[in-house]
Structure P
C-alpha cells in the first residue's frame with residue numbers, strides 16, 4: 001500500500017492466530033499500527049503478551065436473523081436428496097481446510113471418535129467429511145480409516161456459499177476436535193443453524209460454547225516437541241479426549257431430546273454473543289474512545 005494509506009491516519013490491525021503465543025516475526029509489526037484488534041479474547045490475549053500498542057477484542061459476528069436460517073432449509077433438502085440421505089437419518093459432519101494445518105484441525109481425531117461411537121455402522125447414521133486442499137496421502141489415509149463404513153460422504157472441493165450452507169443445514173451434529181482455534185467459525189455457524197456441536201473445550205471456541213449449548217470435550221495440554229507447519233516447537237495446544245468425544249457423539253444419537261435441547265440453546269448462545277448488533281455497538285464504543 002502507498003504511504004498515503006497509512007500516513008496521517010489512525011491505523012488498526014485486525015489479526016487472527018490459533019495458539020497462545022504470537023509468532024516472533026509478528027512482534028515488530030505491532031509497531032506499524034496505533035492499536036491491534038484480535039478476532040477473539042484468545043487471540044487478543046496472545047497479542048497483549050508481545051505488543052506495546054493497545055489491544056482490543058473484536059469477535060467475528062453474524063447475521064442472526066431468522067430469514068438467514070430459513071433460506072438454508074431448501075438448500076438442506078436439496079443436499080440430502082442429492083446425496084441419498086433419508087430424511088429421518090442423523091448426519092454428523094466434520095470439516096477442515098488442509099492449508100490450515102490438519103494436525104491443528106484434527107479430522108483424524110473426529111473420525112476416530114465417530115468410529116468409537118459407532119463401532120457397528122447404523123443405517124440411519126451418516127458422516128460427512130468435508131475437506132479441501134487435502135494432500136493425497138492424507139486423504140487416502142482418512143478414507144482408509146473409514147473403509148468399513150458405507151454411509152460416508154466425502155467432499156474435498158470448494159463449495160459455493162449456498163452449497164456450503166446447504167451441507168451444514170443438512171447436518172445435525174458438527175464434530176470439531178480441534179487442537180486450537182483462533183475463533184472457530186464452523187462451530188459458530190453450525191450453532192447458529194440450530195445444530196449440536198461436539199467441540200474441544202479449549203481456545204477461542206469456549207467464548208461461545210459451554211455445557212449448556214454444546215458437548216464440551218475435555219483435553220490435555222500438549223507442548224509441541226517439533227515444528228508443525230507454522231506452529232513452532234514449544235507451542236502449547238490441546239489433545240482432545242477421543243473417548244469422551246465418542247460418548248458425547250453417541251449420546252446425541254441415543255437421546256434425541258438432549259440433542260434438541262443442546263441445539264436450541266446453541267442458537268440462543270450465538271444470538272447472545274455473536275450478533276452484528278453486539279459487534280457494531282462495541283466497535284462504535286471503541287471508535288468513540290479513540291476520538292476522545
Structure Q
C-alpha cells in the first residue's frame with residue numbers, strides 16, 4: 001500500500017502527440033517568419049553593397065535616435081488610441097441596444113453591424129476615399145447646403161484615417177460587449193429597478209460593471225488591430241501620413257532597406273505585445289482587487 005501511495009503517476013504522451021500537428025503548423029507559419037524577420041533586423045544595409053549579414057544594432061539605433069521615426073510611432077499609437085476611444089463611445093451603447101432588441105430586428109441589425117467585416121478591406125477603404133474626397137458625397141452635401149465654401153480635407157489627414165478605421169474595427173468591440181451581455185443575468189437589472197433605481201442608474205451601477213470585461217477585451221482587440229493596420233492608413237493617409245506598417249512597407253519595397261524595415265516591424269510587434277501584457281496585468285489587478293473588496 002505504501003508503494004502504491006508513493007508511486008508517481010505516469011504522464012501520458014497522447015496529448016502532446018495530438019497537439020503536435022498544430023504546434024508544427026504554428027511554428028512553421030508564425031514563429032519561423034517572425035524569427036527570420038528579427039534576425040534580418042540585425043543585418044546592415046548600404047546603397048553600394050546592399051544587405052550585409054554582418055550583425056549590428058545600427059537599425060535600432062537609427063530608429064530610436066531619429067525624430068522622423070518617433071513621429072511615425074507616435075502617430076501609429078495615437079491613431080490606435082483615438083480609434084479605440086471612439087469605438088468604445090459608439091460600440092458600447094450599440095451593443096446594449098442590440099441586446100435589448102427583438103430577435104427578428106436583432107438578426108437584421110447584427111448583419112448591418114458585421115457588414116464592414118464582410119467587404120474586402122481594399123474595397124471598403126476605396127469607398128471611404130470616394131466618400132471623403134474633395135468631390136465626395138460629404139463635401140458635395142456640405143457645399144450644396146451652404147455650410148462650407150471650400151471642400152474640407154478628409155483625405156491624407158489623421159482624421160480621415162481615424163474615421164475609416166473606426167468604421168472597420170468598431171464591430172469587434174460591439175461583438176465583444178454583446179457576447180458579455182448575453183452572459184449577464186437580467187435579474188440583476190430587474191432587481192435594481194424594483195428597488196427604486198432609475199433606468200440610467202441601473203445601467204451605470206449594475207449593468208456597466210458586469211460588461212466591463214467585454215469592453216476591456218474589445219478595447220484590446222481594436223487597439224492592436226488599429227496599431228498594425230496597413231491598407232486603410234496607406235490609402236486614406238497616403239505617403240504624407242505614414243504609420244509604422246506603411247513605413248515598413250516603404251523600407252522593404254521602395255528603399256530596398258530590408259533590415260531597417262524589419263527593425264521597424266520588430267519594434268512595432270514588441271510595442272504592441274508590451275501594451276497587451278501591461279493592459280492584461282492592470283485589468284487582472286483591478287478585478288482581483290474588486291473581488292477581494
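Once Rg/Rh (Cα atoms, Kirkwood Rh), for residues 27-138 alone is calculated for all of P, Q, which comes out largest?
Q
For which of the structures P, Q does the calculation of Rg and Dmax of the Cα atoms in Å return 24.8, 93?
The structure behind it is Q.
Kindly point out which one of P, Q the value 24.0 was derived from, the read-out being mean count of other Cβ atoms within 10 Å over residues 187-194.
P
Please state which of the structures P, Q yields 5.6 when distance in nm of label points 7 Å out along Cα→Cβ at positions 51 and 123 is computed from it.
So the calculation was done on P.
Taking relative contact order in percent (Cα under 8 Å, 6 or more apart) as the criterion, which structure among P, Q has the greatest value? Mind dumping the intermediate values first?
On the way: P: 20; Q: 26.
That would be structure Q.
Work out which structure the value 3.3 belongs to, where distance in nm of label points 7 Å out along Cα→Cβ at positions 59 and 243 was derived from one of P, Q.
Attributed to the structure labelled P.
Out of P, Q, which structure matches -23000 when helix-only ellipticity at 222 nm (-39500 (n - 2.57) for each DSSP H run of 4 or more, over all residues; to 500) is calculated?
Answer for the origin of the read-out: Q.
Output the label of whichever structure in P, Q has the greatest value of mean count of other Cβ atoms within 10 Å over residues 43-50. Spell out each step's value before the answer.
Working: P: 18.9; Q: 11.9.
For this comparison of mean count of other Cβ atoms within 10 Å over residues 43-50, the top structure is P.
Taken together, the values in this text are just the output of simple stated rules run on the coordinates, not laboratory data. Computed from a predicted structure; not experimentally measured. Cβ atoms are built from the backbone, for glycine too; each structure is taken alone.
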